[in-house]
Structure P
Amino acid sequence: MERLLTSLRAAAEPTRLRLLALAGRGAFCVSEFTEILGQSQPRLSRHLKLLCDCGLLDRVREGANVWFALPHGEPGALARDVVARLPEDDPILETDRRQAARVLAERARAASESFRRQGADWDEMRALDLPAAAVEAALLALIPEHDAGRLLDIGTGTGRMLELLAPRISQGVGVDASKAMLALARSRLARAGIGHCSVRLADMYRLPLAEASFDIAVMQMVLHYAEDPPGVLAEVARVLRPGGRLIVIDLAEHSREDLVTKLAHRWPGFGDDAMRDLVAGAGMHLGTPLAIGGQLAIRLWPSTRVTDAPIARLREAAV
């Protein structure tokens, strides 16, 4: 009861309610909160600390930045209930929402400029003229329309997969090794009002995630960059619950040497037999592959974690 009272006391302050309302729209850092609310950083930092200490906000460090958002699952139930009770027509909250939209637009613009400077402002599906709409339709056919559970998007990029699948899942987490990509993904999710999905900086070989904590994992156009595909898949299996599903979307085996040399692909696509061996080595069973034609063929490989191997062994396989 004392923890509940502490949380309620922390929320019972105008600025902290405004912070919770903004966090309900997505993740923000302190400098963005400062710009939106027009208050000093030290003042807002004190408010944010109180909200984090009592569990009403999550605090995630990413390089030099610290991001604040509503907690997922049961820990965030009280925070979400408080936010749901705030009046939509409150003039202060309306002003905050307008300011937040401006800040999010600036965040996306800055991230895009950063990518252009680095020569990475492009989507690989578009760059290779691949049938993105057909791929997304095929992916949707593999995922239940309702209550699909917790989703992990590995190599989330701009967050498109999270946006696409958000209506079907209870929670989504996207991981990527690029801070600039994560900035674009956060802006995409915030603009769409997708509060139950978040992104974070992570190495796909060592995911900072709990064992058996996800129902579905998706990897789109990621595995052909991996130096160690078996290690990646073993780590994915570790965070999937028994019976959980992995859907790999990647190029079918091809002979395009220019993709390996110019685009730094580590592997020239994958054949069905090779993928069957890869997922089997991670304790998963390959389902029926789906093929999508074009100048470069795309495959969707659904698999299920059916292994009885101890989690420790899967972790060792990923090292």
Structure Q
Amino acid sequence: MTAGVKLAVEAWAPEYGSSMGSMGDPATSAASAAAVDVGVEVDARDWTPRRPTGEPAADVLFVDGVQRVDAQVWITDDRGTRLGHAASYAAGTVRCNGSAAVEACEVRRSLIAPAGSPALVTRAATYAPAAVASDDPDALRSGLQERRRKLEIAVAGGGLDADLVVVDGPLSGRGEIANAVGYVKTHHVSYLPPLLADVVPQLGPGERTPLFLTQTQFSRYAWYLRLPYGEGHPWAGVVRGEASGDLSLDEAVRLADLASASLPRFASQPHKDGRAPQNLYPIAGLERHLKRMLGDPAFLYRQLRAAVA
């Protein structure tokens, strides 16, 4: 090995990309376009790792959703030919309170397409029309994500008694869920200035950064947390938590501490999960269950082909 060169092997399996997304070195990567206030919990000069002192949540509800495009559909009428996506999506919850149990799970199928498109009826399922503004691929993708997030909110409504609700992914559009935090496994941009980003590698398992507030189309509190079993580069095992910007600062700090005390016990280990430790065991199990509920994609594709023949 060349002198002065240090190598690290990431725990994530290569087929999942990297936990760092396209960031590379967080200290030198492109900054997020979001406005960021790093002084909401402590002054920037006092940024150091913080360890929660409270007990873990006794009752944690995990919320996740999956989506899949079963087929691209071309819709031709007197307005011309437009593209749509025949898509399946599902959302569900798993409650952990001494044991783990899958609770509410629902599947939906939609024809994501410009307004005026009909329902697509097959022998296996009906794809209800779901209007988007155009047939641009980004608009179709956004329309599917919007429907999946609405379904996640609906199924999470049954868990309002949970001490902590963990929503897999950014909290965007789901901030109204009581006691909810967003759980972000991968990092694509840097939210912190280099001097404060240097605090993240100093985190021990179960420690978090102070809160900072970010604002794009919506405001949210955020923090970084290191899980156990992370090995390799300085950000190994680091996840980002989010809480609604509509909360009081005290409530956001309470949720950040509660999540930081609770989530490490659900961290996966590299010999069991290709996305360890960030892919928490309850979320991984729920994701597998939801994908099974979507049905066989090859069978649904054949039925879609037959319905439009």
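What follows is calculated from the coordinates using simple rules that are stated; it is not laboratory data. As the structure is a computational prediction, the values presented were derived from the model and not from experiment. Cβ atoms are built from the backbone, for glycine too; each structure is taken alone.
In terms of FRET efficiency 1/(1 + (r/R0)^6) of positions 44 and 260 (r between Cβ atoms, R0 = 30 Å, to 0.05), the structure with the greatest value among P, Q is Q. For which of the structures P, Q does the calculation of helix-only ellipticity at 222 nm (-39500 (n - 2.57) for each DSSP H run of 4 or more, over all residues; to 500) return -13500? Considering all the candidates, the number was obtained from P.
Have a look at P, Q and say which one yields 2.9 for distance in nm of label points 7 Å out along Cα→Cβ at positions 108 and 252, as calculated. Don't jump to the answer; show the numbers that get you there.
Values: P: 3.5; Q: 2.9.
Only structure Q yields this read-out.
Taking relative contact order in percent (Cα under 8 Å, 6 or more apart) as the criterion, the top-ranked structure out of P, Q is Q, with the highest value. Could you figure out which one of P, Q the value 0.99 for Rg/Rh (Cα atoms, Kirkwood Rh), for residues 76-227 alone was computed from? For Rg/Rh (Cα atoms, Kirkwood Rh), for residues 76-227 alone, the value 0.99 is produced by structure P.
When mean count of other Cβ atoms within 10 Å over residues 148-155 is calculated, the result is 22.1; to which of the structures P, Q does this value belong? If you can, show how the numbers build up before the last one.
On the way: P: 22.1; Q: 18.8.
Structure of origin is P.
Hey, mean count of other Cβ atoms within 10 Å over residues 236-243 derived from one of P, Q reads 20.9; which structure?
Working: P: 20.9; Q: 23.5.
Matching structure: P.
For structures P, Q, which has the highest computed value of distance in nm of label points 7 Å out along Cα→Cβ at positions 124 and 212?
Values: P: 3.2; Q: 4.5.
Comparing P, Q, the top value of distance in nm of label points 7 Å out along Cα→Cβ at positions 124 and 212 belongs to Q.
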